[in-house]
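See the structures that follow.
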Structure I
Amino acid sequence: MSSSSPITTTAGQLWLAEAAGADTPEALAAASDRLCAQLRAGLGNWIGGDGLATLLQRALDRAAPAHPALAALTARRGLIDGVAAAALAHGPAAVSAGILAVVNSLVELLSRLIGEELALRLVVQHPPRRDRADAKGSSNG
């Protein structure tokens, strides 16, 4: 897949909108939580919480071979668990690159099920929040 495909572009925009400036493990975990909240808002009514968790886990499984920093991450309850610990072990940049690959894989998987146009619409249905103050209490770790 070319790096300028609509899926890759959308995945990058989704993750970078949340992860901009997330250079600590805690900030990266909070960015991951915000991204997952956005995905739940866009996809939750269509595939449900279990469906999103399954899709996230499958995307993690697909991205992990190319991104060793993802090895200990899991998807449960529509969240990616273990982000802060992985960032401590592998560095925030490695985990961020891995999560970008996960988002790309998630959109790819979804587009195979429902078509690229609809998949892209669903994942960007709710624009990313710009107010990060409420994310300081992230419990992701």
Structure II
Amino acid sequence: MVYIDTNVIVYSYINPEGPKHTTSKQIIEKLISENKLILSPLSLQELLFVFNKLKLAKKEIFEIYELFSRYCEHGLPIESVKDACKFCFDIDSLRRINDAVHLKFAEKHAGKLITFDSDFKKFREHTDLEIEIIER
């Protein structure tokens, strides 16, 4: 299974002329066709927050939510949040708590995490999870 950071989904819907849009759409379509996409409840919450902030129509936000909620098969146990919190304290980066929750969820449920967020580079030395950072 492959976990994608929320930014991959967001870029698949915004700036249709940009390279991140095309790349994101290709990644998502490939993972869906291969039945390898997995998301967390945090991903869905962030989607709702970001798309509302971008002022997408409520109907469109709901449709996007409905589409991606299918790939959220696991809850977010408190242990994942605790592990993320401890991890952030250990590396002195509590401001990255949401990213750490994504990381801990992906460690448990996926073999790979894909993101545009270069801050995930800091996590590579602390995990066996494959982290692909898209540079485009």
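Laboratory data are not the source of any read-out in this text; all were calculated from the coordinates shown. Since this is a predicted model, take the numbers as computed values, not measurements. Cβ atoms are built from the backbone, for glycine too; each structure is taken alone.
Name the one structure among I, II that Cα extents along the principal axes in Å of 37, 32, 29 was derived from.
Details: I: 37, 32, 29; II: 40, 28, 28.
The structure behind it is I.
With mean count of other Cβ atoms within 10 Å over residues 5-12 derived from the coordinates and found to be 22.2, which of I, II does the value describe?
Numbers: I: 17.1; II: 22.2.
It traces back to II.
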Ranked by distance in nm of label points 7 Å out along Cα→Cβ at positions 93 and 117, which of I, II sits at the highest value?
I
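Suppose you compute helix-only ellipticity at 222 nm (-39500 (n - 2.57) for each DSSP H run of 4 or more, over all residues; to 500) for every structure in I, II: which one lands on -16500?
On the way: I: -22000; II: -16500.
The structure behind it is II.
Comparing relative contact order in percent (Cα under 8 Å, 6 or more apart) across I, II, which is largest? If you can, show how the numbers build up before the last one.
Values: I: 35; II: 29.
When relative contact order in percent (Cα under 8 Å, 6 or more apart) is computed for each of I, II, structure I gives the biggest number.
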